[in-house]
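Presented below are the structures under discussion, each in the form of structure tokens.
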Structure I
Amino acid sequence: MAIRKDGHRNLSRRERQIMDILYQRGRATGAEIHEALPDAPTYSAVRAKLRVLEEKGHVRHEEESLRYVYLPVVARESARKSALRHMVSTFFAGSVEDTVAALLDLSSARSDLTRIAQMIEEARKEGEQS
């Protein structure tokens, strides 16, 4: 089953929490996910959510030593880009400039600002070459 273009927007809060755990770990059993969840529901409820995520096409499982190990279907980088697009659209009216300004407010460390300036300069040079 293919994942809809809206990515994580069709997930409940608990499903997003499960996906976050899978993206952080790369793979996990139902028990490991249950243990990592804040205010975890019952183990059975976690397994039910994993089945729903599998039906929605967000996770798949492999059988290892008589237990299921769950893995995200979409690569972390693709999910990150989708989440970032959603955040920019939702909280910054689609403005990348406003998003960057908000991020700069969060981090005034000189090393961060130097690295960001370098990344901007590299992007400018790549833009001139294309």
Structure II
Amino acid sequence: MALAGLSRRERQIMEILYRRGKLPVSAIREEMQDAPSYSAVRSLLRVLEEKGHVKHQAEDLKYVYMPVVHADKARRSAVKHLMTTLFGDSPEQVVAALLDVASKRLTREELDRMAAMIEKARQEEK
């Protein structure tokens, strides 16, 4: 379930829910930059629910909202979408672009973990 088809505000809400878990409308609104009205946030959540991205449950006389799809699965879906649409379905090009923009910020430990992931992928290939 890709976030690519969502509006800017819908993506903003999903990012908040992925980061914080389940929240009531008021808490979501508090975390939004230049937040729209309470009723506008409720409307956005209703649309996200209709699209299958969030669900709600009643807690203490209010609704709390949570993502339907786990954040890891949503991330994989987003990366797959990017790889397909922007990088010609090439994992190598995705990694090259990431290293290009982030190489100066990567720590030795992060580079070691990435090297270990590559080595694990090599072993699984055999």
Going by distance in nm of label points 7 Å out along Cα→Cβ at positions 47 and 79, which of structures I, II comes out largest?
II
For structures I, II, calculate distance in nm of label points 7 Å out along Cα→Cβ at positions 15 and 31 and state which one comes out highest.
I
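None of the figures in this text is laboratory data; all of them are computed from the coordinates on show. None of the values given here were measured: they were computed from a predicted structure. Cβ atoms are built from the backbone, for glycine too; each structure is taken alone.
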